[in-house]
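Asker: Read through the structures below before going on.
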Structure 1
Amino acid sequence: MAKINKDNKYFEAVGRRKTSVARVRLFSEKNSSPNISVNQKPYAVYFPTAELKRIAEDGFKIARAEKEYKVVAKISGGGIHSQAEALRHGVSRALLLVDQNHRKLLKSAGFLKRDPRMKERRKFGLKKARKAPQWAKR
């Protein structure tokens, strides 16, 4: 993990999905491969499967900016899949701050929309959110 120079200008955005929150910082840095670090680890280590790695890179691939930026992200909450999608959302929003021309591509891919689905809270008198105790007539 490379040290971040505080003088570097960056674009910051927040990506969310369910209960996951990703704070994403996008640094301008030409590189040969996507340089993404998540919670001070390389994203290839943090996201173990190929599908999660693909989800994390999707925002760059759609905008055709894979090798132009370095990403430093702090992610908390939710599960690993939800965190990958929160990272994608944050990267997409940060790319918009850099260049508004990416908007059409990212929006049509659905990367700018926050996925708001969350687990419903449990209500009193019920066993789960909607499951009621068994009813007995007598």
Structure 2
Amino acid sequence: MSTKTKTTAFAGTYIEAVGRRKTSIARVRIFANHEGIIVNGMDYKKYFPTADMQKIVEDAFRKARPETRFGVSVKVEGGGIHSQSEAVRHGISRTLNTFDITLRHSLKKAGFLKRDPRVKERRKFGLKKARRAPQWSKR
């Protein structure tokens, strides 16, 4: 019988928000006066291997430029890894907005507070893809 212990990266009070993109959902907690970003128990640079995805995660802090240092703890699931990075950015932006309302203008202007609702369209019967019809033949 194994026992699981709950480990948290940071201690103290936090602000929590949910970020979403396609089918990815990220539960984000920010802790004031800490530093670092932990995603699913590992450093975000290890979880998101490419520089592009790491930049997406950091974008909210780059645009808002908060005066306080934050530690970020994230649990993310669903979707692909790129979608997860955008869900994390959405969640971080929402927590920063809750922490300091003056950051809202820069985050909103960058489009980080809006959920990107685009998802793949379902396939309809009689069609090859969502909208692609079979090739028509006269004879």
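Readers should treat all values here as calculations from the given coordinates under stated rules, not as data from a laboratory. Predicted, not measured: the structure shown is a model, and the values here were computed from it.
Asker: Tell me which structure, out of 1, 2, gives 36, 16, 13 once semi-axes √(5λ) of the Cα gyration tensor in Å is calculated.
Answerer: Attributed to the structure labelled 1.
Asker: Given a value of 5, 21, 30, 31, 11, 1 for P(r) over Cα pairs in 5 Å bins from 0, in percent, for residues 24-63 alone, point me to the structure among 1, 2 it was derived from.
Answerer: Checking each candidate, the match is 1.
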